[in-house]
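In the part that follows, the structures are each spelled out as structure tokens.
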Structure I
Amino acid sequence: MTAVSLDEMLRDLEQLYRPEFLNRSIEFRLNVAQSLPRVLCSPHQLRQAVLHCLRFAMDAVDAPALSGSHEPKSIRLEASSEGGLVQILVAHSGPGFPDPDRAFDPLVPPQANRESASLGLSLCASILRDNNGRASAVNLEPRGAAILLELQAA
């Protein structure tokens, strides 16, 4: 474990996925709080967890339920801190979770073409647990969903 700068990691991921967001017509916004503390974790594992969340969000906004919809496809990646916790939020404008409490359960029946996404979220939750953090999922109103990753500040 090492102290990791989320600002650098998230900006790197933004640059990595920018061409795919543009190609898929997804509006992407990154918001990293100023003076964000570093987090103590395995940098490669945390990067993998955030990548799983971004992949899930991209698949969600491209879900068949949105085909023909004129709703804009959007993904927000935010990082903030409160107390001794640092939070990473990956929110999207696609369909919400059928049951947010079971979003990270690998045994949940997959939704249309989203089997690999549920396995990725399960792996994401495992990575956070291994790094003394936690993952949770919420539905947003009027539509959309978000994954919240919480880690201890270094």
Structure II
Amino acid sequence: MVWVPSLVVLFATYVTFDDWNVWFIESNVERRAKWRVALDRLKSFEARVVIPGHCSEKVLAVLRDAAQKTSLRYSCVDGTREYVDFYEEVYQTARTGSELVERIRARYPDVKGNDFAIEWLARLLFPKSSPKWFCPLPGPPGEIFLNPSGVYDGDPTRE
């Protein structure tokens, strides 16, 4: 992240998202706990503007406007925190890939950015119960989304 105190602007990179599905594929329970701490820390900056890692055209317009005004406050931190908290609940209670996807889409029906990632996540967590019509993974499980050490950092298969 980059903090510019003279402008009271925080470039939060992929810690925050707005109008974009959050990328949970390479996270796990422990990493999401650390993510929440990072989001809480971002709030402590009291930034006038927080620039998310991904956002919609609507948010880009707000950010362009914020560059012109000093009184406009925009932050995607709360929205990302709420999404991470909601996902954790869904992760803990969903029993099938379809249920995981349905619950996330029901809560965030208008979020289309990165939409395929929700189906990929379901395929990785619930390979047996995810419908064939879900977006196919970009490669075989165990060979995709590996960190530089060749290890998958995401949550283990749930079934």
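One of I, II was used to calculate FRET efficiency 1/(1 + (r/R0)^6) of positions 46 and 94 (r between Cβ atoms, R0 = 35 Å, to 0.05), giving 0.90; which? Computing FRET efficiency 1/(1 + (r/R0)^6) of positions 46 and 94 (r between Cβ atoms, R0 = 35 Å, to 0.05) on every structure in I, II gives 0.90 only for I. Quick check: 2.0 is what I get for distance in nm of label points 7 Å out along Cα→Cβ at positions 102 and 126, calculated from one of I, II. Which structure matches? Source structure for this number: I.
Thinking only about FRET efficiency 1/(1 + (r/R0)^6) of positions 38 and 54 (r between Cβ atoms, R0 = 25 Å, to 0.05), which of I, II has the largest value?
Largest value of FRET efficiency 1/(1 + (r/R0)^6) of positions 38 and 54 (r between Cβ atoms, R0 = 25 Å, to 0.05): II.
Here Cα extents along the principal axes in Å was calculated and came to 45, 33, 25; which of the structures I, II was it taken from? Computing Cα extents along the principal axes in Å on every structure in I, II gives 45, 33, 25 only for I.
All of the numbers you see were taken from the coordinates with simple rules; none came from a lab. All values reported here derive from a predicted model rather than from experimental measurement. Cβ atoms are built from the backbone, for glycine too; each structure is taken alone.
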